[in-house]
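Where a number appears in this text, it was derived from the coordinates with a stated rule and is not lab data. Owing to the predicted nature of the structure, the values given are computational and were not obtained by experimental measurement. Cβ atoms are built from the backbone, for glycine too; each structure is taken alone.
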Structure 1
Amino acid sequence: MELKRHTKFIVEKTTEGYSAYREEKNGIIVTTGNNITELRKNIVEAYNLYAESNGKKQILPDQVSLQFDLPSFFEYYPEINTSALGTRIGMHKSLLSEYINGKRIPSGKQVHKIMIGIKELGKELTQLEIA
């Protein structure tokens, strides 16, 4: 069984939607989209144009990995209650709010703690049934 490789793009919120970029040896791949669905489509197209001209393998949409900064992530997923998440991960809600609003920059350790909490919540949700 062949493992699928994932190609990571860094995503940022813009005034008109989202932008994504990836650094490569021969330059940088940049694209935009009005929403995440369009952004993913444009990422695949931009990467595959780059791959074609640089002798690399092309990618499929399910091979794209998106990396958000905290403010963009929480703007894209407003369903995640930051106060409840803070309680769940043992982080004061005002500190989490400052990270999300860009008033403070979280350390790598803090970002990891937040992501672990989000991923654990997501895992729990995928294992639930509603009757």
Structure 2
Amino acid sequence: MWTEEDVTLVDISWLKPHEEIKIKARDKLLDMTIRWGGFTKPVLVDSVTGALLDGHHRLSVAKQLELSKIPAICLDYLSSDDINLELWPSAQLNKITKSDVVEMCESNNLYPPKTTKHDTLFDMPPILVSLDELR
């Protein structure tokens, strides 16, 4: 079970996304994040490569706010049984592997929005990390 103690603050510059975002969804989240005064859910990151697994819109919000850090749960993606990878029904791919995701993160390309779906065995812990702490 993940708890608030499992959340660390990571440098935004270390993170490598693998999917594009939907601007309207980002803007809605940006507005909510400003109203809350912080982040209420951590992103999910591969501890080895910095591959961003879940939280592309949150990362974009952090960049819009010119933050230097973001709350994250870090795990060894390729060897962890705590996370499963699936494709969204609307994805334009027939199959995908964890290695494919890491390779995309290390390339200069991105999958379309909502291509991959990462399910974890444990729910993300509720948090509130203030914007001031992330500047």
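For relative contact order in percent (Cα under 8 Å, 6 or more apart), which of the structures 1, 2 scores highest?
Top value of relative contact order in percent (Cα under 8 Å, 6 or more apart), among 1, 2, belongs to structure 2.
Suppose you compute Kirkwood radius over Cα pairs in Å for every structure in 1, 2: which one lands on 15.1?
The read-out was computed on structure 2.
By the measure Rg/Rh (Cα atoms, Kirkwood Rh), for residues 20-59 alone, tell me the structure among 1, 2 with the highest figure.
Largest value of Rg/Rh (Cα atoms, Kirkwood Rh), for residues 20-59 alone: 2.
With helix-only ellipticity at 222 nm (-39500 (n - 2.57) for each DSSP H run of 4 or more, over all residues; to 500) coming out at -7500, pick the structure among 1, 2 it was computed from.
For helix-only ellipticity at 222 nm (-39500 (n - 2.57) for each DSSP H run of 4 or more, over all residues; to 500), the value -7500 is produced by structure 2.
For mean count of other Cβ atoms within 10 Å over residues 44-51, which of the structures 1, 2 scores highest?
The structure with the largest value is 2.
For mean count of other Cβ atoms within 10 Å over residues 52-59, the calculated result is 11.0, so let me know which of 1, 2 that is.
Source structure for this number: 1.
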